[in-house]
Structure I
Amino acid sequence: MTGLDSDEGDREVNELDAEMEMMMSEPLAYKEKRHHEKITGGQIMSHAWRMKERMKTVSVALVLCLNVGVDPPDVVKTTPCARKECWIDPLSNSPQKALESIGNNLQKQYERWQPRARYKQSLDPTVEDVKRLCTSLRRNAKEERVLFHYNGHGVPRPTANGEIWVFNKTYTQYIPLSIFDLQVWMGSPSIFVYDCSSAGLIVSSFKSFAVSREDDQKTSTIHSPTTNTCNAKNCIQLAACSSTQLLPMNPELPADLFTACLSTPIKTALQWFCLQRQGTLAPGITMDLIEKIPGRLNDRRTPLGELNWIFTAITDTIAWNTLPRELFQKLFRQDLLVASLFRNFLLAERIMRSYRCTPVSDPPLPPTFRHPMWAAWDHAVDVCLAQLPQMLGEESTNYNSPFFAEQLTAFQVWLTLGIENRQPPEQLPIVLQVLLSQVHRQRALDLLGRFLDLGPWAVSLALSVGIFPYVLKLLQSLAKELRPLLVFIWAKILAVDSTCQSDLVKDGGHQYFLRALQDPQMSATHRMMAAFVLAEIVHRNPAGQEACLQRNIVSIGLDQLDNEIVASTPKLKQWVAICLGRVWTNYDGARWRGVRDQAHVRLYELLDHPHPEVRASAVYGLGTFVDNQPESGSDHAAHINQAVGATLAPLVEREASVLVRCELASSLQRLVSCYDSSFAAIAFRFVEEEK
């Protein structure tokens, strides 16, 4: 009996397994995400990453009060002390020639950051000289930004009453110049750089005068329309030190250390690094040798250019991880010259604090001189200097910096460890910079795509850091290995912020996705994403519809429906149909192109597709197809509309999917609206017959 019971039990188990296998082989219903996930409406994306207004600094006033050979009366200088101004020793030439050389050098240093600006020098000026200079530059700049650079190394320190010092015509007296007057002459938007001792006094006086001026304007009932007012919110200030501090006098440093940091950051950073690391540098590295680092600052393929590139990436990263997003956008993304100055200001804070000087800015920035990314900069400099003797000895400019590869690895580790209860990755601005490198570009795009795939918050972060212009420009690339990565990235961006459609059309980016849709080497998934991007480009965008139609989007889309890959990829069919439906929505040119290519007949075939999403997209495409009757009307148009209506009408009885029925109701409503008078007459006749 025991053996029989055992056999019967095994038989029952086998029968149960067979039944389970049969059940598993049957198609499951209600298993899509839309069946079990919570249904929520579309989230409205705030476009804070877009600059409301871009600015550029079009005029620069360089005001140098040096009085070469004469020290100011209120500063007792050490012997020896810092002498160099703009890397020139003023005592190496006659005072007038030295002053002119320093002025020309300062202009060249600023032209490195903004070559197209209008520069005007005012060397050892009077009050009238400064007034004439500032009012002239403001008049020519109109609503754009003007920069005022003040070097007060040859005059007394600023006063507590809000005055800086210039000269009389014979250079026998120091004459005070009120910051209040300077505000009027400069107007706004403006940026001020103060390189002098007690420079923080100027910042506080400037803010006090601006507040009092705003109060006066509020209480005054008479306003002169020609008055050049200064809005403090549109003014930026950078000062070398606080109100009680003197500038460093170390003879190994330039006298204008603050200006050197702002206008020649790489040279200043390298010299300071060597001063700080004396005795621990690689053998043979001297102050003279670092002047010989090969390359150009604007050529990233050279050692000097790569150092500058690394510096930009690190300072951007420090700012993005430290500043509020709105302030970061204003200071680091609105104006190229302002962004460069603030990157360099972070370096100035680090260097000058080591000499007990605290640079001041308005708007104020949190301390960044101890940010851990500075260690990465020191390491990059150390690696470069260690290779320098070999580079110079072999007369080779090959420089292998591991910085960007290491930062991409750190970003990859962040992605691997998950995102729960963690801060955003600090390497995101560096990933943006790496997109400029052909060596690391593919890896950077892959990691960026993985980051964007984390959700809308990740897309928002990437856009806020400034990724948009970089990935937009990359659409001009012909590299096929980048095509799947870029299609994926743009699908994620447009899924969150559809307003990018106009930028794509303006730059011809739609052509990239049309090529991707036709590329036989692209996977079905990436071609589906290309169809989605095109659907977003033409959605409620007449310029996008016209641009895509000129590139034969209707014919290309219809060809995809016959493709073997598409036949096995319902999602691709779905988005091709949606894309076609959006192309000819309220656009008769596209509709008639579809009529010529028998688009409506091709969409009929999708009405029997097993996936309801595909059927719904086909109904949507047919619905918008009939909703574009020319105003004058035509028999052929009416015939097409009636044929589409006759094809859709039977679906009312046999279509079980709620999704499809919803789209069907919308499509039939469009058909009714095309012939509302005819339908009204038929309805009236039915009512009369029932009576």
Structure II
Amino acid sequence: MSEGVRYGLLVRSCLEVLRDAGERMHGRDVLAEVAKRVDLTEAERKPYKSGAAAWNVAARFHTGDAATAGWMVKRDGLWWITDAGRQALETYPDPDALHAEIGRRYREIFRNRKQARKKYESKLHTIAAALAFVPAGSWTAYDDLADLVDGSPDEIAHLLAETYVENSHRVLQADGQVPSAMHQHVKHRGGDLRSQLVEEGVEFEDRYANREQRITAELLGERLTEADSASTEPAARRAWLVRGSNVDGIDLVPEWLAQGWVSLAASQLPELDDEIEQQRLQQIVEEEYRHKSYSVREKLLGYFGAFLRKMRPGDYLLTMHRGEVYLGHVDGAAYFVESPDRRSNLRRPTRWLNVGAPRDLTDLTGPLPTLTQSQDDLIDLTDALDALDRFYADLVPEQAVPAPAPEAQLAEVTDAAAADLLTDLGWLSELRELLAERRQVILHGPPGTGKTYLAQKLAARLTEPHAVKLIQFHPSYTYEDFFEGFRPESGDDGTLRFKLTSGPLRQLADDAREHPSTAYILIVDEINRGNLAKIFGELYFLLEYRDQRIRLQYSAEDFTLPPNLYLIGTMNTADRSIALVDAAMRRRFAFVELHPAKPPVGGLLRRWLDREGLVSDAPVLLDALNARLADADYAIGPSYLMRESVHAKPDGLDRVWRHDILPLLVEHHYADDVDVAQRYGLDALRQSLPEAP
């Protein structure tokens, strides 16, 4: 800021403008009036770095300090003066003295609030719970809240001025007076708290609230105890892996096992407990670990949130040490200690069960080997609870061991299914076995060979109808459409925001993971029309390595494709030759050809006509047409002709030929000097057929 700016004069002038107005004013109107009253110097008119005049920047900045001191209020663009501000104008007529007092009060308030927040962070949930029992028409005092948390009234006042808590406007001084503006949260400061409390039913005699309406510390304590005793429903058990063999180069696991605890390095955290709100925890991590990168802060927030807020006594606990697995139960609440090296100051008591008989890492079964591949220091293993129950069985003999959930199996193909699809049972069974083994299959062939129809019918036979989903790729289809991405949505206040939204693959994968005994099938129609590398992204890796985990690019979660999720793709070889599919795609999918000249498509039209009791020369005409095509990828499948109307009407076959089949061939011969109608028309084909004997 330029030298020569008269901070005291500018702040005093702002307060005088608000005093003289006697009402709320927009900040820009206050500054406009100040510019009229003050003869601004050249230094004050000089533009600051932002382009605004130096006096304007200074006035806005230092009136913020005056607001913190409780002398004025700045909210939603409006400014107004408080009674304390009017008194200050009289007490400090000298502008410089006024400014000095603002600075002194600001520093003192800032220091007191920061100390109060740090001291009572772990007890804020108790204060919030207590205030929930202060209904409209009653009040409590800073002294009462201080008694509940073994603190001082003045510190509680600073805490509530710093941190908003619901019903905190009902907290008064011990004698029933409304607190000064300095001790009011910005949400209440500047308003008429007394009138608000009167509207709620609090009675006042002069400046003092009715003592009979006060909720004392004793009453608050009784209500908190009653609430705790009513919350008897146990939380569901969870499971965790905590790594400790290399915490900043130190192996902590032997100490954990010997002394009965587990820990995280939380050297920068103030003392917290398991009731802290996630939003507040995030604020603390952002502030105390601001020297770390954003990705490290995000990871630490996840660790601390799980350790403090999600982990509960009775949860399974695992740790690993030199290829061996140690099992235990969380045995108490989180607590902080002053560890000498600051590597283990956030702890939880643990009852280790196999200190003398560790399990081998290779004994892990089910999803555990995959889940434990993550390099995170704390991993949620709750998805593997069944496997852990069996793993713990001999260590906790009184615990009932659930039977393992049956693995998902694709249903066997039946004679009825083969008959319905007019397909050989052996071929259909082989396709089912190929899908069961490889989990990803692509049906490829020319148009009209029934690829999509077969995929849908087969999937409906192999699993439950609700476990089948069909999507179609196209050139503009993306990873965000297919798996997950941010989508705009309108908020309640009309503003536009972006929300992480799951796509069909993520949705089906999550469903499959929740129901491991059911096979889920995703059908991707026209799979070769999309940019596969762009659509699959990092998921390409999981198509080949189902037992591995990857970190997702948007949600930043570790993710696996569950073993009971199957993919069936369809590929039109006339749209893009299978030869153009890259090696990575070939390696991840099994390819099954559907071609009019080969089983099961060969002869399909004849079998259909026989089943429907229809007579037509369409099969021989279709064979003659395909024989004239030099490129097998552009052969025409029988599906175009497998409609009863084609054969029931005299001109039905001719109509399909002219409007469905010949246009495909026109596109094929676009750059050739070929008369498509003359070469492939029905008349030309019929003339080429041998005469019937």
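A short reminder: the numbers here are calculations on the coordinates, not readings from a lab. The structure displayed is predicted, hence computed values, not measured ones. Cβ atoms are built from the backbone, for glycine too; each structure is taken alone.
Taking -11500 as the value of helix-only ellipticity at 222 nm (-39500 (n - 2.57) for each DSSP H run of 4 or more, over all residues; to 500) derived from one of the structures shown (I, II), identify that structure. Don't skip to the end; give the middle numbers.
Working: I: -17000; II: -11500.
It was calculated from structure II.
Please compute distance in nm of label points 7 Å out along Cα→Cβ at positions 327 and 383 for structures I, II and give me the label with the greatest value. The maximum falls on structure I. Can you spot which of I, II the value 48, 24, 15 was calculated from, given it is semi-axes √(5λ) of the Cα gyration tensor in Å, for residues 79-390 alone? Here the read-out was taken from II.
semi-axes √(5λ) of the Cα gyration tensor in Å, for residues 527-606 alone was computed and gave 19, 14, 9; which structure, I, II, did it come from?
Numbers: I: 19, 14, 9; II: 31, 15, 10.
Of the options listed, only I reproduces it.
Name the one structure among I, II that P(r) over Cα pairs in 20 Å bins from 0, in percent of 15, 35, 27, 17, 6, 1, 0 was derived from. Corresponding structure: I.
Taking distance in nm of label points 7 Å out along Cα→Cβ at positions 135 and 487 from the coordinates of each of I, II, which one would give 4.3?
Source structure: II.
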